[in-house]
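What follows is a set of structures to go through.
The numbers here are math on the coordinates, done by the rules we state, and not lab data. The structure presented is a predicted model; accordingly, all values stated were derived computationally and were not measured. Cβ atoms are built from the backbone, for glycine too; each structure is taken alone.
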Structure P
């Protein structure tokens, strides 16, 4: 198996790479913008798991480069994980539209741009799988992160439609909806310990969901029920809450 991970410098992305290398002996393509960091991770994967690994420059916001990037991969991947993400301070995104635009371009537009290319290739080849790491933040808009949440809501809806399109071609599309994860992206946040997962833990959940051909994964599992409660709060009450 050849696995392509986009946004591979994120903590969760690299944890997924290690998990697939460990359990599946998958050969790994790591793609992101920081090539020096990717090269270190490639060396670690090769040494630790005795697999083939390589790194590639990929910019989610450079839509025009995506086709050339994908065509350069030889052999083509059997599976693709989209793990690129951007979550700045909500207030910064409110005041500076460049920040808001960047959120949408990385979290949704860039994902759709590259995954349409991937989907066309998988459809022609008749096999493959796509894993998209979205967020429970997209389940309902909240004042504390509604711009980030809106970008993830768009990504979640996109993955749902892509799954509907590719199902008859026997191509799995897995939507991952994490809650709090202890990563570089959240290091400035005061996260509740009992509700916070570790990247390696999330990666194991993702691998198990892939093996079971699941469509949607909440991680940790109880976020499904937490979000069911939050989504069930009437708007008249919800708008008065300080979430």
Structure Q
């Protein structure tokens, strides 16, 4: 499989290592130095593109892949305000894309646990819920795409939670943040070179229930993105990791 890496930062490097270990070939890379040269014709020898770029570049990268009729796997977040436009174009033009706020298999299992737990906890009004996410200081968007996905799942089960309250924190010693009853608090910490830590906490006056996903390295994300790239070849339409992992069928069994 011949791959284009759209974004060659830490994630791009991790994907390259995983792909080469599986005997795939990286035939094109886009980074800060050559991004102005990236055109649809640049993808003429490419089977699939994997995008871990920047929120400001993602939509342009997607559209260039559509023009070149190259399937794209999109791990970049922060562009979802344009999702409907991209989705409509993908369907109408017969294009191919996989998108996810997180391609880690473990995180997608975590999403399922979050949905199941939320469906149980909304019956007990003595608990309030919040999300905590921790990432490296170079991460530009907040809350993380993963945290927003977790929040969306929770708010589907807690209809009184009408809006997200995002708090960006660089100092863990800051006092706790109060919220209104209709707000879902997401505390976004930025420190060191943390790969990614997400917690969902349900707290009452007598106890706390918590689920956590702690990414030990970027290779979990890289392996999931490569899995998606292998899977999308020959398919048309818009997909997520749900279709690739088929978790609903696993749960039924």
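One of P, Q was used to calculate mean count of other Cβ atoms within 10 Å over residues 72-79, giving 14.5; which?
Checking each candidate, the match is P.
Where does the value -14000 come from, among P, Q, when helix-only ellipticity at 222 nm (-39500 (n - 2.57) for each DSSP H run of 4 or more, over all residues; to 500) is the thing being computed? Don't skip to the answer; put the middle values down first.
Working: P: -14000; Q: -11000.
Considering all the candidates, the number was obtained from P.
For structures P, Q, which has the highest computed value of mean count of other Cβ atoms within 10 Å over residues 80-87?
P
Suppose you compute relative contact order in percent (Cα under 8 Å, 6 or more apart) for every structure in P, Q: which one lands on 22?
Q
From P, Q, which structure was distance in nm of label points 7 Å out along Cα→Cβ at positions 32 and 200 = 3.6 calculated on?
Answer for the origin of the read-out: Q.
Supply the structure label, taken from P, Q, corresponding to mean count of other Cβ atoms within 10 Å over residues 104-111 with the calculated value 22.5.
Only structure P yields this read-out.
Out of P, Q, which has the highest value for distance in nm of label points 7 Å out along Cα→Cβ at positions 56 and 168?
P
State the single structure among P, Q that was used to calculate mean projected area of the Cα convex hull in nm², giving 14.9.
Traced to structure Q.
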